[in-house]
Structure I
Amino acid sequence: MREWRFQITDPCGLHARPASALTMTARKFQSELRGDSNKHSADLKNIIEILGLGAEFGDDVLIRAEGPDEAEAIEALKEAFEKERG
């Protein structure tokens, strides 16, 4: 299992554009990819679940990957999220 933690720095929280980037990236991998924030958990391959995390400015989000391509998935998710954050 691989993990990556990041903090929401956008005043609008985790909104549709970065959530969409995470979903489109996650769907490229076989591994199970989950995100956790504020006692909620989401399948990163499902944009509705990501938005349901309700992650707001200052919240920490933990991304977990488990499967055959977990290392590559975490790196790709980091890259996609950083690119979307600007």
Structure II
Amino acid sequence: MKPMCQSCGMPLQLHDEDVRGSQADGQVSNDYCRYCYQNGHFTEPDITFEQMLSKGKTAISQGQGNPLVKSLMKATYPFMLKKCRRWQK
């Protein structure tokens, strides 16, 4: 399985592009994407699980790919998101 963002669940390698975020020292993050994490901080530190879930489903809908696969991704997204480190309590 490909490494994925531990905040939103997006693959850290998306369409042959490295989308990893950055640490405070400028190094790349191996845990978070650049949309969730920049310069060692979350871009939306107060986002709730429900807000991230909604945002992720919207991104899946608007993304590239087969409509049937996207439908399956949206159906399984809540379960996958719960496994991300940011949302485990």
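A short reminder: the numbers here are calculations on the coordinates, not readings from a lab. The structure displayed is predicted, hence computed values, not measured ones.
Given 54 as the derived value for percent of Cα pairs over 16 Å apart, which of the supplied structures I, II does it correspond to? Walk me through the intermediate numbers first.
Numbers: I: 43; II: 54.
Clearly, the read-out refers to II.
One of I, II was used to compute relative contact order in percent (Cα under 8 Å, 6 or more apart), and the answer was 42. Which one was it? Write out the running numbers ahead of the final one.
Working: I: 42; II: 26.
Of the structures listed, the value fits I.
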